[in-house]
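Got some structures for you, see below.
What follows is calculated from the coordinates using simple rules that are stated; it is not laboratory data. From a predicted model like this one, the values you see are computed outputs, not experimental measurements. Cβ atoms are built from the backbone, for glycine too; each structure is taken alone.
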Structure I
Amino acid sequence: MIRQRAVVPLIFMAAIAAFAMYKPAACTALYLGMALYLAFAPAGLLAEWRLDKRFPLAFLAYFFALLTAGAVLLLVPPIRQEYVEMSEAQGRFFHAAAGCPLGTPLVVLQALVLAPLVEEVMFRGILFEEVRRRWGVAAAYVLSSLVFALLHRPGLGAVPIFIIALSLAYAYHRYGLPASIMLHFLQNAAALYINL
């Protein structure tokens, strides 16, 4: 039986998948994305909020995940090609969305505040915990990271995201939800800096 709080990330994931299939224009995507994140922000009340004082060690795991993801991109051309194509599309979206009314502040708010907060609550704070309770820690790492990666980059482009998502899951599991939110913020800040 699915616990009631487990339904929340399932609805969120279904909304993200439907959104991706619809492929709205940049301004519509920006505004609908904001509405979606704001609608699911209260789900943070369903998660456990703790921060272990050793949380800076999470940055080390994240650093190694970045190195590993980078090595995969360098060594596996099909993954690199698909990842680069998706990154270029993301860059085009950021530029188009920045041209919308209130575009730049909304892109920044969505990427640096709402996405790290809501996605970490959904994928780590709720999904990870529900899978862990049912199938164990290893399944929680794999499933929460895989779903996160595939919703961000379908296909082979998901491989580097999966590796980074594992480090976010580690940060959450070991040090608490605020640790994974901070790392997600850093990841999105770097992507935003590169693309805007």
Structure II
Amino acid sequence: MFLEGAGLTLLISLVGTIFGFVLALFLATAKIIAPTPQDTTLSKSLKIFLNKLSSIYITVFRGTPMIVQASFFWYGFGLFGNALLCGLFVVSLNTAAYIAEIIRGSVNAIDKGQTEGSLALGLNYSQTFIFVIFPQAIKNSMPAIGNEFVINIKDTAVLSVIGIFELFNQTKKITSLHYRQLEAYAIVAVIYLILT
């Protein structure tokens, strides 16, 4: 039972982090890209709208606990007939908000001389961002994204509230069968330490 729960915990954490990373790329880009003087009115309006939308998304998902988000989507909307899909959805959305801020911080940490040098070499703003700034920012953000994966391993325990039998919920099941709480929770603590 412990191994089954650990496998499900790793699956949710890994898939949630990967999907969260993909969504975070869009969120971070929307938050970083500012209107330029060359943009049309429509383009400027779209960039401002996407910036505000991503800011609201990030604020909401970073400002509310994952247990509330899981309950909201599972019990409030009932969007999914499968608790695992709902859990993956919630972990992905939550992770995207945190990784978007990690990427945004990494982009802002790149020296402005990189941008100036790229523009001086004839690249435009988009090319500079895509080929010079963004790859460096992703490389610099990898340790923090790894930390987010470790956090997801531990945070999957809150998904037991919607009935996912990940590691923590499997432990609760074992304790209800054998009435050996101390041993069961000691084992699960060691498993979490090994996973992280």
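Looking at structures I, II, which one was mean count of other Cβ atoms within 10 Å over residues 32-39 calculated from, given that it came out as 12.6? The value was obtained from structure II. Hey, FRET efficiency 1/(1 + (r/R0)^6) of positions 8 and 80 (r between Cβ atoms, R0 = 35 Å, to 0.05) derived from one of I, II reads 1.00; which structure? It must be structure II, since only it matches.
Among candidates I, II, the computation of mean count of other Cβ atoms within 10 Å over residues 112-119 that gave 12.9 used structure II. Given a value of 9, 36, 39, 16, 1 for P(r) over Cα pairs in 10 Å bins from 0, in percent, calculated from one of I, II, which structure does it belong to? Structure of origin is I.
Identify which of structures I, II gives the largest calculated value of distance in nm of label points 7 Å out along Cα→Cβ at positions 16 and 40. Before the final figure, lay out each step's value.
Numbers: I: 0.5; II: 4.2.
Largest value of distance in nm of label points 7 Å out along Cα→Cβ at positions 16 and 40: II.
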